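What follows is a set of structures for review.
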Structure I
Amino acid sequence: MSETLTINDLIARYDALLLDAYGVLVTLDGPLPGAKALIDRLNRLGKPYWLVSNTAARLPEHAAARYRGFGLDLQADRILTAGMLLDRHFRTYGLAGRACLVLGPEDSRVYVERAGGRPVSPGEDFELVVIADQAGYPLLETLDWLISALLAKIENGVQVPLILPNPDLIYPTHQGYGLTAGSLAVLLETVLARRFPGYTDLCFVPLGKPQPGLFEMAAQLAGSRKLVMLGDRLETDILGAARFGIDSVLVMRGVSRGETVVSTLGVQPTYRIESLTELLKNA
């Protein structure tokens, strides 16, 4: 659309707003311009909104405390994370009680415990793998041990479910970008595909955006599918919204930067804005 989009337009047109975190509201170092004004405005108006994040590294209550430290008045019940989707996945596939290798910080282990899994640490035997985050463990040493253990299990005919709450490949930092859980999964999948060509089940199951789980949770809480997703990634936020059948706003100052966005995914956002400050201008 060519019109100048404002926050008033979104509030009037949609029953609830869905907000991505990194690249839209915050970076690792603090809030992005316009984030505090946006959250304050939505809170003041009582407009329903949820932060929908692919993270499985922080529980909602800990994420909320961190955002409040950034000056954003976000409560835990406004935060939906990919880690929360583990519960449904474990129930659907009967994984409760199984030894689960969890790569991530302590909150990642708590997500698995809440889903009914039994978290184990690198070096211990495991029945399934959850790559929740790139932090919280010695990366290279852990991946070396994990690929060795996986190859041995597969060679012995043991099936190991591979689960990826956060399929993001990169995230924005103050220096540019950093690798995240999705990149680690791609690395391991590449090794497995080379070692076992023709095997079709040696892939991680993604749970977060662009999969429908987080959108379904938000729609249930909102009691409506008249939602709009504000995100900075074509391959997760915008694609996920399109697949779910809702509108989207691409924030161009995040991961999908540039004056012109050409999507190789066959999807385009409903709207584009340079930043949240543009959205709040003249509102």
Structure II
Amino acid sequence: MKNYMQKVLECAEYLKSRIQKTPLIGFLTGTGLGDSAKSLELSAEFEYKDIPHFPISTVQSHPGRLLFGEMSGKNIVIMQGRFHLYEGYSPVEVTFPIRVMRELGIKYLMISNASGGMNPMFNPGDIMIIKDHINLTGQNPLIGANEDRWGVRFPDMINAYDKNLIALAESAGKEAGILLQKGVYVGLKGPSLETPAEVRFLKLIGAEAVGFSTVMETIAAVHCQMKVLGLSTITNINDPDRPMPANIEDIISVATAAASKLEIVVQKVAEKINE
């Protein structure tokens, strides 16, 4: 059976042989956010199911397409749909595309997600720049033998979300007249949503938004020396004193409505990135 590294390299070689330009930036879109790639000047498109060894998205609103092209004058690859621990994927399977991006030469990774807000100053439809995260999944994609080709055994996570990219995003928001929040994201395994008691606990430890993705990909990207920008679309507000039911249809609806704002920010950040 082929090992993980062999599968990553074969996947990367398959894509390299079918694209014209090496991408500099990767953009991973989350739940309901696949439409945030409309401005891409498309040069190549692949269905996940047709890419060797690539996992398959099983979640509603995750189309499962890998797009290559140009955005704001930069070569970029966009993942329309990601993979989650709650789908039954392991941490190394969730982060397989990140390793492939590393082999394609990606230096900057923008990750978006849909999340529940816990900061009372947030509103549904807001976009939150992730300044830090808390990993409560009980998982880590670096468990097991370290691959020195990608990174060190114990990567430092002090600046998991790149301060320069955060500054570019803040500047992009101001230029576009888009209010951007900033806060700490906590990653859970899911798929069950949070109880009021869990929300109280998460707020107590400093979390301002909660979701079921992003943390695994960020850890793997940092291990690969990528610079990461995290953007959370706040789809609902979790108030433990006034709990309101949440359903996936409403979450997707809010995320989809906010996708155009997210795309503007991503476009402007891509434009400002200097190689």
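Just so it is clear, none of the values below were taken in a lab; they were calculated from the coordinates. These figures come from a predicted structure and were not determined experimentally. Cβ atoms are built from the backbone, for glycine too; each structure is taken alone.
Below are the figures for this structure:
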item: Structure with the greatest value (metric FRET efficiency 1/(1 + (r/R0)^6) of positions 56 and 72 (r between Cβ atoms, R0 = 35 Å, to 0.05), set I, II); result: I
item: Test item: mean count of other Cβ atoms within 10 Å over residues 80-87 calculated as 22.0, pick one of I, II; result: II
item: Which entry (I, II) yields the derived value 24.2 for mean count of other Cβ atoms within 10 Å over residues 16-23; result: I
item: Entry that produces 0.40 once FRET efficiency 1/(1 + (r/R0)^6) of positions 64 and 160 (r between Cβ atoms, R0 = 25 Å, to 0.05) is calculated, selected from I, II; result: II
item: Answer label among I, II for the case where FRET efficiency 1/(1 + (r/R0)^6) of positions 48 and 96 (r between Cβ atoms, R0 = 25 Å, to 0.05), calculated from the coordinates, equals 0.20; result: I
item: Winner on relative contact order in percent (Cα under 8 Å, 6 or more apart) once structures I, II are ranked, highest first; result: II
item: Highest-scoring label, criterion being FRET efficiency 1/(1 + (r/R0)^6) of positions 120 and 200 (r between Cβ atoms, R0 = 25 Å, to 0.05), among I, II; result: II
item: Test item: Cα extents along the principal axes in Å calculated as 54, 41, 34, pick one of I, II; result: II
item: Ranking I, II by distance in nm of label points 7 Å out along Cα→Cβ at positions 144 and 232, the structure that comes out highest; result: I
